[in-house]
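Where a number appears in this text, it was derived from the coordinates with a stated rule and is not lab data. Fair warning: this is a prediction, and the values are worked out from it, not measured in the lab. Cβ atoms are built from the backbone, for glycine too; each structure is taken alone.
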Structure 1
Amino acid sequence: MFHTYLTILVPAVVAFVITLVATKFIIGYMREAGITVTDHNKARKVELPGGGGIAVALGFTIGLLAYIFGSSFNLYTPVVSLLELFAVLTAVLLITISGFLDELVFRGKITRLTVTKDRKDTKRGLKQWQRPLLTLVGALPFIAINAGISTIDVPFLGSVSFGLFYPLLIIPLAVIFVSNAFNLLGGFDGIASGSALVLSGAMLLYGLLFSNYIGVLLSGVLFATILAFFLFHVYPAKIIPGDSFTFGVGAALLGIMVLSNMEAFGVIIFLPWFVEFFLHMRKRFKVTDLGIRRADGTLASQYGKKIYSWTHLIMNMKHCKEWEVSLYMWGIELVFVALAFGLKFLNLL
C-alpha cells in the first residue's frame with residue numbers, strides 16, 4: 001500500500017507545486033522578454049505571454065525525478081524501469097525545446113508573418129515542413145531504449161506483431177503525428193490544456209482499473225502537471241501554452257501509451273485529433289481554428305459553413321462564446337473516452 005499510493009501521490013504533488021510556481025514565473029518572464037501572442041478572441045487587444053510548455057515540462061520532469069530520487073536513496077524498491085522514465089523525460093524535454101523554437105519570434109528581418117483572413121498580425125515561427133523534422137527528436141530516446149512491446153492489440157484485428165518496425169518506424173511516425181496533431185487545436189482559452197487533462201485523466205483511470213503501475217505513475221504526474229497549468233490557461237487565460245506545450249504533452253502522452261502498452265486505448269481517445277488532422281489536411285494545413293468575434297461576444301467561423309476544424313463545427317452549430325467552444329471540445333473528447341472504455345470492457349481492445 002505504501003508503494004502503491006505514496007510513490008504516485010508524492011511525485012504528483014511535487015509536479016503540481018513546481019508547475020504552479022514555474023508558470024507564475026514564466027508569465028512574468030516571457031512578458032518582460034516580449035515573447036507574447038495576440039489573443040484575437042477578446043473584445044480588446046490582449047497580449048499574452050507564451051512559452052507555457054516550459055513550465056509544464058519542468059513540473060513533469062521534477063515530478064518524475066522525485067520518484068527516481070526515492071529509488072536512488074533506497075526509500076523504496078522501484079517497480080518500473082528507471083531507464084524508461086529517463087527516456088520519457090528526455091523525449092519531453094527535447095521536443096519541448098523544439099516547440100519553444102517556434103514561439104521565439106524575433107524582431108527584425110527574420111520575423112515572418114502569416115497572413116490569414118482577419119488575422120494579418122498572426123506571427124509564425126518555424127516553417128510548416130520544419131515542424132515534423134524537429135518533433136522527430138522526441139522519438140530518439142524511445143528508439144534508443146527499444147521502448148514498448150512490438151506486439152499490439154489492434155481493435156477488431158487482435159494481436160499484431162510489428163517486430164523492428166515498431167521501434168524504428170512506428171514510434172517515430174507516432175511521435176511526429178501525435179505532437180503535431182495535438183498542436184492543431186489550441187486557439188481558445190483552455191482548449192488545449194483542458195483536452196490534455198481529459199486525455200491524461202483517462203489514461204490514469206485506465207491504469208488504475210487495469211493495474212498498470214507505470215501508466216498510473218506517468219499519467220498521474222502528467223495530470224497533476226497539466227492541472228496546475230490549466231488554472232492559468234482556463235478562460236480568461238493568463239498565458240498561452242504554445243507549441244512547447246502541445247509538442248511536450250504530445251510526447252508525454254505517447255510515452256504513456258508505449259511504455260504501458262496502452263496503444264489501442266490511446267488510439268481511440270486520440271481519434272478527435274485524427275479527425276482534426278484530416279480536416280486541416282483538406283486545406284493543406286493553411287487554416288486556423290480561430291473564430292471571428294461578433295458584437296455580442298460570440299464567435300463565428302471565418303470559413304462560413306465549410307468545416308476545417310472541430311471548432312468550426314462547434315461555432316456553426318451554436319453561437320458560442322470562447323469558453324463554450326472549449327467546453328464543447330472537452331465534451332467531444334469525453335465521448336471518445338467513454339467509447340474507448342466501452343470497447344475495453346467488451347474485450348474489443
Structure 2
Amino acid sequence: MNHFRFMQLAPATAFVFPGQGGQHVGMAKELCDQYPAARLALEEADDLLGVSISTLCFAGPEEALTDTVNAQPAILAASIAALRSLESELESQSDARPDAESPRFVAGHSFGEYTALVAAGAITYADGLRLVRERGRLMKEAGAQNPGKMAAILGMDGDKIAEICADISQKGAIVQIANDNCPGQVVISGDQAGMDAAMTALDAAGARKVVPLAVSIAAHSPLMQGAAAELQIAIEATPIAAPRFPLIANMSAQPIQNVDDIRAELIAQLTGSVRWTESMQHALTAGVTHFVEIGPGDALTGMIKRIDRRATRLNVNDPSGVTAFVEWLYGLL
C-alpha cells in the first residue's frame with residue numbers, strides 16, 4: 001500500500017508516531033475488527049516474528065506486553081495498523097486523488113522513529129519489525145547487565161536539569177536527560193548513584209515533582225552502550241531507502257533524508273537524548289500547523305499541546321480517530 005497517497009494535506013501537516021509507554025492491552029483491536037488492512041498488519045507481525053503480537057495487543061497479559069522485547073514490535077504493528085486503516089478508508093472514497101501531496105514531515109518519539117521510517121517508505125514493515133524486536137532484546141539485555149533508573153522531572157526548566165545532571169556526571173556517576181518531551185516535562189536516565197543524586201538535587205532545586213518511573217532499563221543513557229554495537233550491525237545490514245518525506249530526527253531536531261544520516265540517527269539515539277520539544281518547534285517554525293499522532297495512546301498529542309496550544313492536534317488510534325481525520329481532511333476541500 002502506498003503510504004500517505006491521500007489528498008493534499010493543507011494546511012501543513014506532520015505525522016508523528018509514539019514510542020514505548022503507550023502500549024496497553026486492547027490496543028488496535030477495534031481497528032482490526034473494522035478494517036481488514038489493520039488485521040493484516042497484525043497477522044504479518046505474528047507470522048514474521050513467530051510470536052502472537054496480535055494476542056499480546058488484544059488480550060495481553062499486560063506483563064508480557066510491557067516487556068520491552070514485545071512492546072516495541074507491538075507498538076510498531078499497532079501504529080501501522082492505524083495507518084493502514086486510515087489509508088484504506090481514504091482509498092475507499094471515490095474522489096480520493098492518487099497523486100496527492102504528503103505531510104511536510106514525519107517524526108517518531110524514541111523508537112517511534114522506526115515506525116515513522118516504515119510509514120515514509122525508508123524501511124519495509126518486515127524489516128522494521130525485525131529491527132525493533134532486536135532493539136528491544138538488546139536493550140533488555142543491556143539493562144540486565146547494567147541496571148539503571150529513569151524519572152520524570154516536572155515543572156523545571158530543561159537547561160537547569162541538564163546543568164544539574166552534568167555536574168553529577170562530572171563526579172563519576174551516570175545521569176543525563178533522556179527525553180526533553182515538552183516544557184515542564186523532562187525525563188532523566190542513569191545509574192543508581194547518578195539518579196539518586198540527581199533526584200535529590202532536582203527536588204532541592206525546586207522541581208515541582210520528581211516521579212521515578214517503573215522501569216529497570218536506563219534508556220537513552222550510556223548504560224545502553226552495551227547494546228549499541230550489535231544494534232549497529234543490525235541497522236547496517238538492513239536495507240534503507242531515502243524516506244519520501246523528511247524525518248525530524250530525535251538527536252538533532254532537524255529534518256534528515258540521507259540514508260547515511262538515518263543510519264547514524266538510529267544508532268545514536270539508543271544512548272542519546274530525545275529532543276522532542278525542539279523537534280516539534282522546528283516543525284512549527286517550518287510552517288506546520290496540524291499534527292496527527294498515529295498509534296496507541298495520546299502522549300505525543302499532549303506534549304504538542306504544551307509546546308504550542310495553537311497547533312491543531314488529531315489522534316488516530318481507533319475507528320473514531322480514523323473517522324475524525326477523514327472528516328477533517330474532507331472539510332479542507
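Descriptive notes on the structure:
- Value 2.6, calculated as distance in nm of label points 7 Å out along Cα→Cβ at positions 204 and 220, assigned to which of 1, 2: 2
- Computed 13.4 for mean count of other Cβ atoms within 10 Å over residues 76-83 - originating structure among 1, 2: 1
- Of the structures 1, 2, the one that -15500 was derived from, the read-out being helix-only ellipticity at 222 nm (-39500 (n - 2.57) for each DSSP H run of 4 or more, over all residues; to 500): 2
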